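What follows are several structures.
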Structure P
Amino acid sequence: MIIHLKKITTSITLLLALSLQSLASRKPNVIIILTDDQGSIDAGCYGAKDLETPNIDNIAARGIRFTQFYSAAPVCSPSRAGLLTGRYPIHAGVPGNTTSQKGKPGMPGEQITIAEHFKTAGYKTAHIGKWHLGYIPEHMPNKQGFDHSFGHMGGCIDNYSHFFYWQGPNRHDLHRNGKEIFEDGKFFPDLMVREACEFIKKNQDSPFLIYFALNTPHYPYQGEAHWLNRYKELAMPRKLYNAFVSTQDARIGSLLHYLDEVGLRNDTIIVFQSDHGHSTEERAHFGGGNSGPYRGAKFSLFEGGIRVPAIISWPSKLIEGKEINQVAHSCDWLPTLAELANVKLIKNKIDGKSLVPLLLGKENKSPHEVLHWQVGRNKNSQWAIREGEWKLIGNVRDTSNPPVKNSAPPAKIFLSNIQKDPEEKQNFAKVFPEIVNRLIKAHELEANK
């Protein structure tokens, strides 16, 4: 009997050891939280004084916050393509916004997404939220590496009816795994949280990757009543926008709370980023967001269109409360997350660079000597290149509202010095023609690859 008990005890000890070893060797979970049209400084941790975002601030407090982080584009679809593929949008086949109409193509199927890389490494993968990268089965999430998909395929929806109202006939746009579903009257960000929590519950015993692509604070501004009341003394449209951002922040908090509830927060890498600057479109009441000291907004390659809030948090592994001032880019998330999770990338040419040396403090300079942007493919397409302190913009579009005071007007060519003039008020193109010529040649070389 004693020998039998010893055998049982030994077996239990061995199983416990193997279980602990398995947990220790398990790859981290990954959740990428991408917001939509959130301004450059629109979070408490980025300096907003009139806006409450305790949950975004908590991610920053428990993680690493970037101060010179760029989106891949100043508009929705190419920005998302860059993040998901690690490639400049022009290389990913998405130089501009894709359609919101069913039956229209988007990002080519041969592009390899972060979901495909991680799925090959044994991850369960989910897209939850906005897609806006193609509305045919071959270009929808389930054919782009995602095991599970829930959300809308077009650029935006009303959050309660789930209809797209902004171009052509009104049309319903809510899908689960490629099939239209109906959840009339239910607040879409709440549905996103519900779907994410169910996915986590189902897959918590294996590593998972969730692309949690919020459609907020993109118009229509539909903040909760208590937040509208909280900001009622602010001017229009800031009070509408702020209410929607705080409503969004609460949903992020619900997702993080569930991770804590199931004991996975320390085993999960959280990435937070806005897809580009805030909107000044008429449908967004001509503004509401705040780019702080930066010129431009959505659709513009001035800083306010592409310099965005960006944070990464992994409490058990990465330092907390750190700030990184070096230049980084949303294409960098793919190689960075792959390195952190020890995921071998499928053979594929990418433009992103791993930020791990910066995150771990092993390097103190940006992995990028040069960054490129291009929106569209024709000769009048807006483009930009940044090299060190210099940024050259071609076919300039300024979407600032109100216009930046005492600034040089938009021009065919606009040379900014980001270090000396982060507001991009002065055009140095005529002062430094040699720099202009060098950067034009570098842009043309990249555009013709």
Structure Q
Amino acid sequence: MCGIAGLCNWQNNTAKNLERMNERMLHRGPDGGGYYMTEDGSVGLSHRRLSIVDLSENGAQPMASHSGRFRIVFNGEIYNHRQLRRKLTEEGKVSAFRGSSDTEVLLELFEAYGIREAISMCKGMFAIALLDTQDKRLYLLRDRVGEKPLYYGFVGGSFVFASEVGCLAALEGFDNPVNRGVLPIYFIHGYIPAPYSVYENIYKLEPGTILTMAAPYREFEITSYWSMHEIAKKGEDNPFQGSEEEATEELERLLKASIRDQMVADVPVGAFLSSGIDSSTVVALMQSLSDQKVKSFTIGVEDSGFNEAEAARQIAGHLGTEHTELYITEEDAKAVIPKLSYMFGEPFADSSQIPTYLVSKLTRQHVTVSLSGDGGDELFSGYNSYTSIDRIWGKMKGLPYPVRRPVSALLKEIPGLSRTRRTQAMLLGARGPEELYEISNESEPLARQICLDPGCCPLNTRSVSPIT
């Protein structure tokens, strides 16, 4: 997993506070930890390591580029690092590498091609802090869809960043108040979306963006290097032209290529396996790519209405994996609850957080890396809400918005209106499918009422404007 953290212009005990942050994320990287600080003490970097590729000291961080110009702390994996390594050597950018880590490849890419071009070449999941000691610039970069977390902001006037918001709260003198303005968003959606966090002046770096900060490290700008909206639009404008059979074959090819890259590691690799389509597909393709039995893991419960272990066992038997299952009790689940605030650092209402922790704990006893089916519903529109929104909008769009809006407002004011009818009245006032989806998540009338200031909810959750 790994973890990164850093400070700029910290006033007192910089080294001590770097250590405090490092200790707070010990669970992210039990295999090692390191620090780097500029000579003038203006910038400090910290890293916790979970060794996956190149287990030697050649993969330790913070790491310096061959020239010494760049220093990096990096959490994640660059799946195409071997191809990029060949590119660097074939083009004469690097004569030889010290080790086999993807971190070293990243550093030399940045030096050879520049920040934006280099990161655009990378396929992977990552949160990166890169310090240019020559130009005295700090860069924070996050992967395209935000798989790896990265928090940043100001504590006591000093710029700070970390993989976990809890690392920032561990700093001496941390007194950033709870950001009450995002509470309505949380109560509506069950989590706090980027760029916001639960604390004032602390933010999440949005996916596909680069934060740039020049000395004296007091102001920054954020730019985008990749846009999911643009990629989706490109796909709509250029649909696949083949048959359904050809589309199926191409999808399998792409999935296999992706999974093959993610199975590359110098440590044991396994996979979570439920009875769902997503994890079953991942494990099936992993097994087809491996000449050994894939290690698969499942947790079960005694309640037959929620137990997926029996079906997962049958799937594992069909695929021929080396399967491990663990049945948990109500007491096992309850024991996790006190740990949740430490794990996530801010409110998070996903009901899967407890079983995910328990299956991860089980899996870690056998392997270091585990693949899962997370993200499948988002990529392949598997959630029921996607189809329901499309169906509802198909019925509504024929009625012009200037007509629907006043009708919606009028219906909502009818006394004694049932919750279902009130929700339908709210949906009627949507301008388009995107707003229809947002309103469908805001239909719980108590969501804003339980906030101290229901009117303070931020209106633009997509903003990446500099905060100075």
> For structures P, Q, which has the highest computed value of Rg/Rh (Cα atoms, Kirkwood Rh), for residues 63-254 alone?
Replying inline: Q
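In terms of FRET efficiency 1/(1 + (r/R0)^6) of positions 287 and 359 (r between Cβ atoms, R0 = 41 Å, to 0.05), which of structures P, Q is highest?
Structure Q comes out on top.
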>> Please compute FRET efficiency 1/(1 + (r/R0)^6) of positions 55 and 231 (r between Cβ atoms, R0 = 35 Å, to 0.05) for structures P, Q and give me the label with the greatest value.
In response: P
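Thinking only about distance in nm of label points 7 Å out along Cα→Cβ at positions 271 and 327, which of P, Q has the largest value?
Looking at the calculated values, the largest one is Q.
Given 19.1 as the derived value for mean count of other Cβ atoms within 10 Å over residues 167-174, which of the supplied structures P, Q does it correspond to?
Matching structure: Q.
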> For which of the structures P, Q does the calculation of semi-axes √(5λ) of the Cα gyration tensor in Å return 37, 26, 22?
Replying inline: P
> Of structures P, Q, which gives 0.25 when FRET efficiency 1/(1 + (r/R0)^6) of positions 183 and 239 (r between Cβ atoms, R0 = 35 Å, to 0.05) is computed from the coordinates?
Replying inline: Q
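One of P, Q was used to compute helix-only ellipticity at 222 nm (-39500 (n - 2.57) for each DSSP H run of 4 or more, over all residues; to 500), and the answer was -8500. Which one was it?
Label of the source structure: P.
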> If we compute relative contact order in percent (Cα under 8 Å, 6 or more apart) for structures P, Q, which one ends up with the highest value?
Replying inline: P
> Given that FRET efficiency 1/(1 + (r/R0)^6) of positions 87 and 191 (r between Cβ atoms, R0 = 41 Å, to 0.05), derived from a single structure, equals 0.60, which label among P, Q identifies that structure?
Replying inline: Q
> Ranked by distance in nm of label points 7 Å out along Cα→Cβ at positions 39 and 295, which of P, Q sits at the highest value?
Replying inline: Q
> A value of 2.6 was computed for distance in nm of label points 7 Å out along Cα→Cβ at positions 111 and 143; which of P, Q is the source structure?
Replying inline: Q
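Since every read-out is calculated from the coordinates, none of them should be taken as a lab result. The structure presented is a predicted model; accordingly, all values stated were derived computationally and were not measured. Cβ atoms are built from the backbone, for glycine too; each structure is taken alone.
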